[in-house]
Structure P
Amino acid sequence: MQELRAVYGEDIGGSISGWDRIRFRGTVRWLASVRGLATFMSTHSILLKDFGRWVEQITGAVRAACSRQAQKMGIPTIYLRSSGVDKEALAHRIAQERGVKVGDICMFSVVEPCMAPQVRADRSIKKLDIQMGPRKCVWVYHYWNDPVVGFGHSRLQTWLPLSSTICINGRHWLERQLARQGIEYVKDGNCFPYVADLQRAQNCLDEQLNTDWPRLLQGLLERNCPGIGMMVGRQPLDYYWSADETEWASDVMFRSTEALERIFPSLLRYGLISAQSPTVMRFFGKNVREGCFRGQAPEEIVTELRKRYEGMRLKHWINRNSIKMYNKAGSILRLETTINSTRDFKVFRRPNDDPSRPASWQKMRKGVSDLHRRAQISQGCNRRYAEHLAAASITQTLYQTARDICEPTVKNGRRHRAINPWREDDFDTLQFLARGELAISGFRNQHLRAWLYPHIDSSDPLLARRTSAKVSRRIQLLRAHGLIKKISRTTRYSLTAKGRSVATAILAASSVDTKRLMELAA
């Protein structure tokens, strides 16, 4: 978050980055596929005709074990008649009523959809067959306020394949860490408007990355249903743990609500009007050149501005992954990357099919073994988003910002004309400079040429040279006015602080109607 702190340093007290909400999924791989289940039943001499009775016995044993565990812990067990009940809010209310600060809170059982195996008759071959499909079964929820990870819950499917979901929150976890170390803090929901020692708080968040995830998650599941691994066969079954969804949040803490409210509308406006598809791709570290995607293009890129009960939220999606910005607790600007589809990213590891082969860049898995890499990618997304938003900083009036470029200038004894922001070609150039990906990777002559003259026939050498020369003169004009600078030992150019301010100011002003401008001026 250094770019934002460099721009708004007087208003920002500090920042922390780490896990927010993580949803883990536990799978018994031997039971989770038709082929695996058929092998398991054959190994344990279970006939297909006895499948229903066998599974019902397992379900009964699992539910009985959960009930005994609830009685042992002295917590209530409640059957919910509807799956639409807000279980987290209900658990918080029960914890408040029972005065539970640390420990187990309650258990819920509710009928919800699931994917489960079923044995059906295949009339074409006149035999019984195992099929995996949707059905409904009883799920058991266990809510707790753990002394290590804080508030969360586990969710267990009582029908085969006994899948499990565990949800924890890195900010609740951080609260436990701060309390153990005696660091003063103020917590509002799942964010911290004040922490006495931000560096130690960041160290605590970094420590979460070194967690032995299988051991932690298996322990939380066993608290819901002790001995779950021995419920099915003669040997204990291990769960494979993966992260279905992760949220990585960077909280920029402003010194006051007024300081954030003063700049937040401009951040929203700039993020909305400048976040074109290539720019959003850049946020996620994707390679975009000349406005074109390198490699496989995403199915969809969506940007949405929505009003929430806490404030406004700006969110950008690429397929099932997203990055968003919103204000929380009055004085916190939160940038948050959510990853659902890990296959869109890569990790440096050995291939699964041949561990003897050297490590290379492979598609990232959902397994917890790649969770550290997912944190690196998420932090990179937040950092690039913050760099992009830093360009929205304009503390001067439009007249003060754009006055210099509207006058001729002299550089190295040569006179250069003024830039007229409202002339079509000059406005198109400034619009090009305001694109977010330029602040990250810079641009070349060919990039500006493709933007200004998209219909020029590049197959005509003479026309291409003339167009390139025309763009070169325009680049000289931009350099003379100090809007861009050349990157040393390259043919690329990057925006200066003045260039970002001018382009952002002109773009923002051009997107507001005259009536709105008069209201703002008043």
Structure Q
Amino acid sequence: MPKINTRRDFLRTAGLGTAASFFPAILPARPRRRPNIIFILADDLSYRDLGCYGQKWIETPNIDRLYRESMRFSNAYAGAAECAPSRCSLMTGLHMGHARVRLNESLRGQEHLLDEDVTVAEVLKQAGYATGFIGKWGIGTPGTSGAPYKQGFDYSFGFYDQRTAHGYFPDYLHRNEARVDFPENHGYDMARTYRHTKEDGAHEYDADGKFIPPGLRDPSKFAYSECLFQAEALQFVRNNKDRPFFLYYATQLPHGPVVTPSLRQYKDRDYPDLRHKEWAAMVTQLDESSSKIGGLLKELRIDDNTVVFFAGDNGYSAWGYFDRPRHQDDPFFHNKGPWRGGKFESREGGVRVPLFVRWSGRVKPGDCDHVCAFWDFLPTVAELAGVEPPKVDGLSIIPILTGRRDKQRQHEYLYWETSHEQAARLGQYHAFRPHPSKRTEVYDIVADPACTKNIAADRPDLVARFERIFREARIDSEWYINPGETKEQIEAKRQRALKAGQMIISRRPNGLQ
């Protein structure tokens, strides 16, 4: 493993070394500021929830247009098979063998970034960018060193706590270090919303398809988090239109439990149950939020100098919001995609995600089979901004984005782990091992995308190479379960945290215990 720069090292050594190599090759001769950067990260978006990926029952015209105008990566991977670690990888450029956050929770609770960690926001601040985070953070609870306002963001607004973000009618959010209360949401019956996941019909909508929030003193007055986030994102863009900015817009949508302020155009459609209408409305709201950002860029005449990244944060999860067996495809939406597995599992179905990048006039639209992952984002935007990144696991994809494929560096492999599980991609092959004591499975994901045929017995050479990767691609984590640790070792770590008073308590939404 290469030595990872600390924040102190990075702040001392960061410079503008890459600007000369990148900008003259793709920008016109007239002076031009560095491009704005927006990353729209959808939460639990299924691979085929979007019309551009084949969805027939959910309308996403604006994202479909963004897709057509973008370079589309057919071999793109999340940082991890679940929310928080995937976001950590995106922000720090490290894969799961090196990342600070490796699961939604560690043996002592919800982990956070440390002062020594270097984020995308800190890298971009070196080039004079305004940096903003809006939405669901998940890698630093309020007051810890991992909170976004302590990790390079000039402005932050949203859910910092991973678990609190599992609801859309918050009692409070955070703006920078300050708590912002929403008394109109006090009393919201979150237990009923969770029950709706198990039994369709716990939610009520009026004749116009408007949601009737249970438990509120005045159901006509409420604050829906995604509407708040949309307004904040638009204001951040307006406030910073005259300088380079980075906006990390980490929407909750369409993460469950499913609930929406309006059923929209789906109100009277003949869908299997109410939850299908809600899921469709949530995805369509995501589509409209993306459209408003795009429209504002055009209105402010900064569209042609703004790079927009769009991705999902992990693999298929909709099964969990419709009370179905683990990873089962929805028989109506068929939104799972062809991959095996899903969220919480480091198989293809847990880590393969939609990703496309739009930069009008500079990134040529079309399909791209380049293999990339979330940990490539940090070095990519560092090159866009003209600063040297810290040492990370990612590789800049600027060459592929700018039509210089022959200059694009390739990953030797991609690596993931989820507690005892380990997985890697090497060329056209994906390997998965549920535990170091179990056999390694190998699949040819070009010939067999669904991973139905384990070829390990026929390719002992590949098995040996993957198992070497499983050993060499990682360092042990102090607080997460490492592959192969015994029950005794795991319990000893938990007890050490308890005795030291180091348990990190996260909170469930709307006062649930």
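Here, each number is a calculation from the coordinates, and none is a lab measurement. Nothing here was measured: the structure is a model prediction, and the numbers come from that model. Cβ atoms are built from the backbone, for glycine too; each structure is taken alone.
Output the label of whichever structure in P, Q has the greatest value of FRET efficiency 1/(1 + (r/R0)^6) of positions 348 and 444 (r between Cβ atoms, R0 = 35 Å, to 0.05). Each step should come with its number before you reach the end.
Details: P: 0.75; Q: 1.00.
Evaluating FRET efficiency 1/(1 + (r/R0)^6) of positions 348 and 444 (r between Cβ atoms, R0 = 35 Å, to 0.05) on every structure, the highest lands on Q.
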Going by FRET efficiency 1/(1 + (r/R0)^6) of positions 460 and 500 (r between Cβ atoms, R0 = 30 Å, to 0.05), which of structures P, Q comes out largest? P
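When you work out relative contact order in percent (Cα under 8 Å, 6 or more apart) for each of the structures P, Q, which one comes out largest? Don't jump to the answer; show the numbers that get you there.
Values: P: 14; Q: 26.
Checked P, Q; max of relative contact order in percent (Cα under 8 Å, 6 or more apart) sits with Q.
Using the calculated result 7.9 for distance in nm of label points 7 Å out along Cα→Cβ at positions 68 and 452, pick out the matching structure from P, Q.
Label of the source structure: P.
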Parent structure of the calculated result 4, 19, 31, 28, 15, 3, 0, given that P(r) over Cα pairs in 10 Å bins from 0, in percent is the read-out and P, Q the choices: Q
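Comparing mean count of other Cβ atoms within 10 Å over residues 36-43 across structures P, Q, which is largest? Intermediate values should be presented prior to the final figure.
Working: P: 15.4; Q: 23.6.
For this comparison of mean count of other Cβ atoms within 10 Å over residues 36-43, the top structure is Q.
Of the structures P, Q, report the one carrying the highest value of mean count of other Cβ atoms within 10 Å over residues 268-275. Write out the running numbers ahead of the final one.
Working: P: 20.0; Q: 13.4.
Structure P gives the largest value of mean count of other Cβ atoms within 10 Å over residues 268-275 among P, Q.
Tell me which of P, Q gives 1.7 when you compute distance in nm of label points 7 Å out along Cα→Cβ at positions 172 and 308.
Numbers: P: 1.7; Q: 3.5.
Only one of P, Q returns 1.7 for distance in nm of label points 7 Å out along Cα→Cβ at positions 172 and 308, namely P.
State the single structure among P, Q that was used to calculate helix-only ellipticity at 222 nm (-39500 (n - 2.57) for each DSSP H run of 4 or more, over all residues; to 500), giving -12000. The partial results should precede the final answer.
Numbers: P: -12000; Q: -7500.
Answer for the origin of the read-out: P.
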